[in-house]
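Multiple structures are listed underneath, in structure tokens.
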Structure 1
Amino acid sequence: MPDYDAILFDNDGVLVEPPADATLRRAAESAFRAVGVQSPAEEHLADVLRGVTPESLRAVCGAYDLNPDEFWTARDRHASEAQRGEFREGTRARYDDVAALADLDHDFGIVSSNQHATIEFILDHCEFRDLFGTHYGREMGVESLDKKKPNPHYLDRALADLGADSALYVGDSESDVVAAHRAGLDSAFVRRDHCEGVELSVEPTYEVRDLWGITEIADGRSRR
């Protein structure tokens with residue numbers, strides 16, 4: 001059983017509830033309006049909600065003759081503002097099992113594909129600031145799309161910040177598992193309700209139901 005120097009966590013769906021599709025849709029509609037598109041096609045709205053790549057963004061922007069960087073900056077800004085509203089209104093919250101981390105004597109970090117500004121807000125709103133030694137989200141710009149998971153760019157930066165030689169990365173998506181393995185890390189897939197039926201094409205090092213399962217891994221009580 002590895003003795004990890006640090007444990008890194010994805011944020012949405014792992015530490016806090018994921019954003020609602022309706023919230024991200026409203027934010028995308030606002031972003032289109034901000035750049036002069038009043039009635040975007042349904043498929044283009046869907047294309048910019050989750051899992052956006054530089055290629056898919058260029059395709060969407062090409063349909064409306066938009067500048068990709070201008071539109072994506074607007075999309076990120078509106079998405080971040082909308083997500084902050086979810087927390088302020090009480091429709092989104094931290095998971096109760098974050099309390100499990102108090103039982104662990106490890107350095108912790110956050111590596112998310114959400115906007116860095118959103119992560120900064122969540123750190124304060126959910127009182128995470130003292131718990132995590134480092135944190136990364138994406139910058140608000142189209143260039144950040146090349147750096148998000150499964151690219152291990154931000155994982156590598158978090159490991160360097162913590163001075164960790166070995167770490168476990170905890171996520172709730174296939175891209176989290178792939179990013180961990182590309183960074184040379186073990187992975188733990190948290191199968192919460194929102195990803196109950198997800199089928200992975202890559203095998204995580206561990207699979208758990210909640211963050212209490214992470215304490216079992218860190219304590220050597222869980223098998224691969």
Structure 2
Amino acid sequence: MSQVRVHNFSISLDGFGTGEGLTVDAPFGHAGQRLHEWMLATRRGKELFGEPGGSLGVDDAFAQRYTLGIGAEIMGRGKFTPQTGPWTDLGTDDEWRGWWGPNPPFHTPVFVLTHHPRPSIEMEGGTVFHFVDATEHEVLALAREAAGDLDVQVGGGPTTVRNFLAARLIDLLHVVVVPIVLGRGVRLWDGLEGIEDDYDVETVSAPSGVTHLTFTRRT
């Protein structure tokens with residue numbers, strides 16, 4: 001059976017995976033891009049945004065794994081939009097299609113968890129956003145069917161990753177601890193006491209100052 005993976009999920013020293021106050025102009029709230037500067041500086045990070053250059057080394061090696069062997073992605077609504085409740089106009093010129101422009105970096109079917117389903121949106125590069133009201137097990141079944149023989153990625157945000165961990169559905173979890181203190185936002189680890197008992201844990205420190213934690217489910 002295909003694996004369920006999480007890659008490049010950044011958290012602060014105090015465990016926050018996103019900041020407070022998400023808006024159209026601030027997808028991570030008051031955290032800004034501080035949680036993701038390590039990745040944006042890598043060659044892979046530059047490639048995602050069509051830019052040249054970027055660093056190699058430990059951080060890039062981890063960043064490169066983000067899309068390898070992935071056939072579908074699952075994300076919470078908060079990763080797709082700052083809006084909650086029924087879908088309404090966000091004040092933009094066109095229909096809101098996420099923060100990533102016309103060619104998002106996923107290039108697979110993406111299942112967005114929401115209590116307000118809506119028609120799918122097809123983007124350039126093979127990304128299709130499907131909006132579903134489903135449990136973790138139900139949406140995983142949909143994603144696995146779409147992914148075929150490839151793996152499924154749970155892309156965030158922290159509440160979605162936490163829920164999949166609580167449901168014991170994550171096979172591989174890559175968490176990047178960034179040496180900042182956010183103080184507020186949405187935390188990853190709340191309610192997951194003892195989750196490490198299910199995994200073999202490896203730690204790699206990078207020259208950038210971040211620490212890569214890889215949780216691999218024990219067989």
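Of structures 1, 2, which gives 100 when volume of the Cα convex hull per residue in Å³, for residues 19-98 alone is computed from the coordinates?
Values: 1: 100; 2: 129.
Computing volume of the Cα convex hull per residue in Å³, for residues 19-98 alone on every structure in 1, 2 gives 100 only for 1.
Separate question: Hey, FRET efficiency 1/(1 + (r/R0)^6) of positions 43 and 115 (r between Cβ atoms, R0 = 25 Å, to 0.05) derived from one of 1, 2 reads 0.05; which structure?
2
Additional query: Of the structures labelled 1, 2, one was used to calculate helix-only ellipticity at 222 nm (-39500 (n - 2.57) for each DSSP H run of 4 or more, over all residues; to 500), giving -4500. Name it. Display every interim value, and only then the final one.
Details: 1: -12000; 2: -4500.
Traced to structure 2.
A value of 0.97 was derived for Cα Rg over 2.2 N^0.38 Å; which structure in 1, 2 was it taken from?
Corresponding structure: 2.
Taking relative contact order in percent (Cα under 8 Å, 6 or more apart) for each of 1, 2, which is largest?
Once relative contact order in percent (Cα under 8 Å, 6 or more apart) is worked out for each structure, 2 has the highest.
Taken together, the values in this text are just the output of simple stated rules run on the coordinates, not laboratory data. What you see is a predicted model, and the numbers here were worked out from it, not measured in a lab. Cβ atoms are built from the backbone, for glycine too; each structure is taken alone.
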